[in-house]
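Each structure below appears as structure tokens.
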Structure P
Amino acid sequence: MVAHAALTARRLGLAPPPRSARLRDVLELFAFVRPGAFTAPSAAGLALALGDPEPVGPEDMAVALSRAAERLLAEIAATPTPSREEALAVAETLARGGWAWGDVVVAALRSRPVSNAFRTSGLDVWTRLEEWEDPGPAGDPGSAPVPPEAAVRRLGELLERAGLDEARTAQAEYAREAAFVFRPRDRENEPNMLLAEAGTGIGKTLGYLAPASLWAEANGPSVWISTYTRALQRQIERESAVLFPDPAERARRAVVRKGRENYLCLLNFQDLVNTAQLGAADLIGLGLTARWIRASRDGDMTGGDFPAWLPGLFAVPAAGQAAAGNLVDRRGECIHAGCAHYRTCFVEKAIRASRRADIVIANHALVMAQAAFDGARAGRGAPEDSETTRLRRVVFDEGHHVFDAADAAFSTALSGQETAELRRWIRGSERRGRRGRGLEARLGDLVGADGPARQALNDVVHAAGRLPGEGWSGRLSSADPEAPQGPVETFLAAMAVQLRARAEPTDLAPACAARPALPEAVAAARAVAAALADIEAPLLALTRTLEDLLDQGAETLTGAERGRIEGVLRGLDRRARMTLPAWRGMLSTLDAGETGPGGEDPDFVDWFEGVVISGRLADAAFRRHWVDPTEPLVRTVLEPAHGILVTSATLTDSAAEDPFALAELRSGGR
């Protein structure tokens, strides 16, 4: 018996061991019996998680492993979750797949009366997940202010619930001042904005949760709490238990939001289960993941209740086999309402829950990206959809990172990876054995067999063939000048030549100014701009068609049909009206600056950058960043809001005459 066989092997300098009936990993048993529970992946961690004393020394650890296995088998025999029948179905499937613990777990489950009514493998967890309900628009929030003294009283209540002493003077003053951002604003585009520095240990989280919770209760959803790191996001979610002690209520009123790539995709999971049953993926690892899915609160695989060590329990995939990394929702791959699991999707549940929650705990990147996209759509009069978010009250914790987050969120990159992903989003996966539905699969039945929409769809699929296809990275690093295929790959190769000629030697990211560009780069840029225009025009036509379909079918479309159209429309709109025009604008300035700096836009800084992996250039990017990223931050996030709190332990510069001057500039407050 071991704890985490693969990690133990690496520490011993050995190759990961193959699965064997003679090697029993107690961590696998823990993952089956207590899915979603925390433990450190070691003998000591297992002992502590089960309430035993921490073992000291190798002999004690060996005994602790044996005791942990006995305790876990007794627990699964007595109180299996979510039901004895379902746990038994999964255990029998894993036993047939050669799981070392299979027979003893099956015996433990059958030690008590059990019904044989469960007729599936148990891995089809998507059939037993609760569906989300769409309650409709939440309406505009109210404008009732939060009196400062009420915020202090609420802080005292929260501290009492947490079993802490009464509020310290500094913490009470913080809560009193934070109430300012929850007043009604007086003028358009002028939010009530407060910069608040609070040193570590003052208790600023409860300090702003106190007025935020009062405002949400009085006015309706939602106050968004934005962090820069996942660690603080998890901390705030834990501290929200003081607001909502009941777990069910907390799941409804304090929602964590992340990007789609953080959540398990049920369609990906189903595909891997089918693959595993044919012997081309790890059935045992997927069975343990199935147990977690049924226990998970929100399907978050990066910081939620998904154990960080669980992917390490998967067998190392052989060539051509699917791996655990394919479980998440990859960018551009979601088919929204066209998916069989749309009604149980974890991402869709989080989106809808956030529209009704009192507190939404998100991150700077998501807040800024969502505000920019929703603001652009609202400015064009686009119809509201299920993902539209009103960011009226926002607390930026870790506020000293707001400038850096804005710099990243509002930047643009034209690279091999980005353009290859655009091709896959349009044409679908062109690699055998990999899932990825293109526009034809998503829209074919909506646009019909003929007409302008069908022609536009055919045109965009054809035009996307000029974007980088499979193997583009290898062709970029090839010494053969004839290797690039298509205008984008030719442009990437020209950027690589300029990088090698002008960039300082570096192991990871060589970079150089974009202008003056080499003649071959300018010529390739013109061809890329033309190719992108050929994609943009039919995408716009498709977008307008779907927008008209939503307007004309307001009374006839079902909720599922509307959701499907809205999901596809967001992807079309983002690429046709934001990404592609931005790329073409960058390329046009490169062309204009061929003979000097005349084509440069004073609001932006442009450069070429390479990505070096194992000594070879794996990608090249034409990057554009705002000289002052607070300009788009103010326009898209701050001005539409009614109240903004930017807080951190390190906002001010004590050596400056005005300690908050730099913070005001970097947060958009001036």
Structure Q
Amino acid sequence: MNKLGNYVGGNWITGDGDGQLLYNAVTGEPFAAASSKGLDFKAMTEYARKVGNPALRKMSFHERGRMLRAVALHLQQHLPEFYDISFRSGATKADSWIDIEGGIGNLFSYASLRRRFPNESFAVDGESHNLSKENSFMGTHILVPKEGVAIHINAFNFPVWGMLEKVAVNWLAGMPAIVKPATVTSYLTEAVVREIINSGILPDGALQLICGSAGDLLDHVQSQDVVTFTGSASTGLMLRSHPAILRESVPFNMEADSLNCIVLGKDVMPGSPEWDIFIKEVRKEMTVKAGQKCTAIRRIFVPENKMEDVWKGIATALQQTTIGNPLNKNVRMGSLAGQTQKQEVIEQVTKLLAGSQLVYGSLDSVEVVDADATKGAFISPLLIINENPFENTASHDVEAFGPVSTIMPYKNDDEAIELSRMGKGSLVSSIVTADSALARKYIMGAGAWHGRILVLDKNCAKESTGHGSPLPLLVHGGPGRAGGGEEMGGIRGVKHYMQRVAIQGSPDMITSITNQYQAGAAGLHDDVHPFRKYFEDLKVGEQLITGRRTITEGDIANFANLSWDHFYAHTDHTSLEGTLFEKPVAHGYFILSAAAGLFVDSSARGPVLLNYGLDELRFVKPVYAGATIMVRFTCKEKIEQEKKLDTDIPKGIVKWLVEVMDQTGEQVAIATILTMVQKKN
């Protein structure tokens, strides 16, 4: 019997004893065992903190992002073997695609997100604030990686995605991970981790794996650690209440199974595109992964006059779903992950049926293809009707974690909203409607109770990722029963693994610390125009004080004719009474253009390749004919850019603070412009 390995302290170790047997969910045959008995969990956490954390912390966001991309590319080379192993869990090819390639997709997404961060090991977070009258004291916030380890305790339903969607975020933030997958499907997680380790891409200590019990792992958490959990609300409550987590104030991010719902809008009629979309979405969410998804639809809310049409439509769609061995190309729904899961589903459905009735499927039998229904963990899709959802509340309290959904009626919009809330918090809700007013009302009424709301209609259905698909750039989590946590969410997710620190000091000091120019800091001056310098030679804080230009009435008139902007404030002397202006005012965009004429070096071709864009622009004081302007032009920040092709010109992006002042020394405009600047090499 093959025994799974645990990756601990840079070595593969098999646990002591026989371990827990792992079964093929389709055939019922045991094929492996998992044990973590004898592992030193305290040593694992110390290894992560002392070896993995310093290695990742010293890397920049860009280096970490490139590391993620390299891992993703390596895993893509081993997809066939991952799929072969995944079939043992009862997953079809489509189910496995979500888990395996969906997980790898998270690595790619977060690798790309590196461009939203500086090429530093830390990041400035938000705006800076002047805290003094004479601009000598200021404050801002920075994000630095926590000095601990991210401990991920994952569910059985997504052994690859569940791991990769979390480690992608903590690695980009600069923290190592210890991954503890659910034992029943840990064989697939182990196979993926082996390939990650074989690649040699990660620094030592960045990843460790436990296949088996977590033992006393949580006894050793410290204040700099982060713990995440995916699974049942009851287990999550137990872990969240662990004395060490409470004592050390360890951040605990929980994503719990929830009673997600879908609402059929009252405007949707049989035969309409939205009707077909609704039926298709329910069928998909009941049968993908055999309903073993934390985001699957458990509650279906339908206008009371359409109940019969809807349940018959869903039943017809379910009848077309072939169940059986996922290796058979005709099979669209495989088995549950094991006999234990099957028994738990049956027990929960029995509770639901105490106040409801089964209108499709059977608890006792199921027709399967190329498999033995008694040996494999197969179960029929089960559609239940609860005619009195406000009285029979089991549908809002009991979750059967399989291909099970309950359909319930509502009388009006307010009832639909109230029913959705009765789940006490979910990961996701959907509403199918073509009525934007109805969609808005539902979101405003139900939004506080759901982590994500999908509005489905014919305009987005073709490209929609669907009710049950969390996305890397959007938060995945929900309030109340769903755990109250957030995963992924793009930059938001990265911040969960970093400490936000408010730093205060002089503008010069904060500029030096952050490597971003802060208003009020002293500028750096030399005789070479900044546009004559290559990217590497430019220094943050480098400053140019330009010559002056007097704005004339002719300038204003000419710009109006050139731009076709004849807004009255620029051109009509007779219409200014009662306005903000004393006389015709110069166009703001003319002032910016005139400023560019002052700071641009036009003497000869130089390293500046092009104007890349404008981040911020404010016109803070009117400029009238006769005013004289000048510019303080400062290198604010430098952003590395990678070559996509060997033939690309090596370059970076430079952000410049443009401060336009008039003859009184007051600002009339302020902007951040970006230029693309060539590198020497």
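Each value in this text was obtained by applying a stated rule to the coordinates, not by laboratory testing. All values derive from a computational prediction rather than experimental measurement. Cβ atoms are built from the backbone, for glycine too; each structure is taken alone.
For the read-out helix-only ellipticity at 222 nm (-39500 (n - 2.57) for each DSSP H run of 4 or more, over all residues; to 500), a value of -14500 was computed from one structure; give its label from P, Q.
Details: P: -14500; Q: -8500.
Label of the originating structure: P.
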FRET efficiency 1/(1 + (r/R0)^6) of positions 46 and 102 (r between Cβ atoms, R0 = 25 Å, to 0.05): greatest across P, Q for structure P
With distance in nm of label points 7 Å out along Cα→Cβ at positions 270 and 502 computed for every candidate in P, Q, 6.2 is reproduced by structure Q
Value 12 of relative contact order in percent (Cα under 8 Å, 6 or more apart) was derived from the coordinates of, among P, Q, structure Q
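Thinking only about distance in nm of label points 7 Å out along Cα→Cβ at positions 406 and 582, which of P, Q has the largest value? The partial results should precede the final answer.
Numbers: P: 1.6; Q: 7.3.
Comparing P, Q, the top value of distance in nm of label points 7 Å out along Cα→Cβ at positions 406 and 582 belongs to Q.
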One of P, Q was used to calculate distance in nm of label points 7 Å out along Cα→Cβ at positions 86 and 510, yielding 4.8; that structure is Q
Note: percent of Cα pairs over 51 Å apart at 17, derived from one of structures P, Q, originates from structure P
Structures P, Q compared on distance in nm of label points 7 Å out along Cα→Cβ at positions 414 and 630: the greatest is Q
Mean count of other Cβ atoms within 10 Å over residues 30-37, calculated, reads 21.6; among P, Q the input was structure P
If FRET efficiency 1/(1 + (r/R0)^6) of positions 518 and 622 (r between Cβ atoms, R0 = 25 Å, to 0.05) is calculated for P, Q, the one returning 0.35 is structure Q
